[in-house]
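These notes open a run of structures that come right after.
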Structure 1
Amino acid sequence: MNSTVRRALVTGASGGIGAAICRRLAQSGHELYLHAFHGAEKVRSLAQELNATGARAEILLFDLTDQLAVQAAMERVLDAGAIQILINNAGIHDDAVLSGMSARQWQRVIDVTVYGFFNITQPLLLPMIRTRWGRIVNISSITALTGNRGQVNYAAAKGALNSATRALALEVASRGITVNAVAPGIIDTAMSAAHFDAATTATLVPMQRAGSAQEVADLVDFLASDAAAYITGQVISINGGMI
């Protein structure tokens, strides 16, 4: 789909959706930086898998909430040139009803999603702008659009990401850069398996099945391509018809 090889960075590459996105971008020929923090072994294995196929994949291990660590890592990455495809996929759950939620639970989820977005996107923007071409795709959630009991913190974080997507899209629209968000519903990953069995999924989803990480990755790859040049500032749902 992409006619030009570009340098891409995917945060949270050790998770099911993140890994699928990395594989799909590699198929499109891009050079990849795979970020992880807690999932170091998984992302090392993924990089080995991709490099064995002839792709170019390098791992980055740092805490997205540590601004100094992110800045140091991005300085090293930018020494080799601009990142033109940025996939902000990293995020965490720490669920509890708000009446029983600790301040730490609230802060952790906000920090990874919202501050993490700022920490890694901000230093990459000017180099991307100078190339006059860029794609930023933020991985949101259906929870930001519909809400969910026990996930007020997660809904707030992803809702903020959706708003940041729309605002940043306006700032860079004239520079050949698009900014969009993808909002998955129930996706067949290890994270969702703990919450949704097949019967529950069939009840909630009009298509009566969970989506696959590959389906999310295909959408992300399209948005990161030349073919999506006129799509920006959008929050695009992929949820089997739930909303």
Structure 2
Amino acid sequence: MSFSSWRGVAGMIMPTMRPGCPEEVIRLVPDGLGVITLYLDIERGEVEEFNESLSYYERDVVRLAKAGCQVIHPAGAPPFMLLGFEGERRQLDEWSAKYNAQFFTAGSNHVSAFRALGAKKIVGASYSAIQNEIVVKYLREAHFDVLAMAPLETPFKAVGQISPHALYEHVKRLFVANPGADVVYIQGSGWRTLEIIETLERDLGVPVVHAVASKAWEIMKRLKVNAPREGYGALMRDLPDLRD
């Protein structure tokens, strides 16, 4: 471990070759916490491509474990959610024992965030109809009540171009139309939407689980680093305890 990463080192395997999430996570975590990022090259966002990616994830898991990462995050929800909630858990347990590191996926991260916030009833948004179907099935297997989840359809490669204000309008409309939710879920780390988390929480009166902020939260909790941040929602401000 390098001297500059004296608070711990996390590794992330991003599913796509695009900017956004990795640098946002790095900005949210504190000095002294190192992040090593590797990339796959998922391009189409189709089920067949997601299924084919698992062997490539393990290749990079090996690389990050050899680099000394104590926490490894294979990002990208669908490839692991397609295993089912219990199947994904078995995969993470296997890797943890095999590579002597802590692991979390996008799906397990979001489930942990909901549990940490005491949330059970969800209204959310995703990128596409395919992704939406996979995510809703997974969350219901994890025993959450998905009141509504709707995609803000866009070409897979253009997710980072979606306006934060368009997403705000989309989420607020869903929330108002489906009363009773105790959390808002912004699924997918390709959105560039950190700036609207606080606004949504204030306007809707419930916490927001956003895929980027929740990654930073779990990395810090797993490395036992206490560095709350204002302006990015309840997870980053309050750093509630991790509940696997």
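For which of the structures 1, 2 does the calculation of distance in nm of label points 7 Å out along Cα→Cβ at positions 36 and 172 return 2.6? Could the numbers behind the result be given before it?
Numbers: 1: 2.6; 2: 4.4.
Working through the options, I get structure 1.
Thinking only about mean count of other Cβ atoms within 10 Å over residues 68-75, which of 1, 2 has the largest value? List each step's numbers first, then the result.
Numbers: 1: 15.9; 2: 23.5.
Largest value of mean count of other Cβ atoms within 10 Å over residues 68-75: 2.
All of the numbers you see were taken from the coordinates with simple rules; none came from a lab. Keep in mind the model is a prediction, meaning the values are calculated, not measured. Cβ atoms are built from the backbone, for glycine too; each structure is taken alone.
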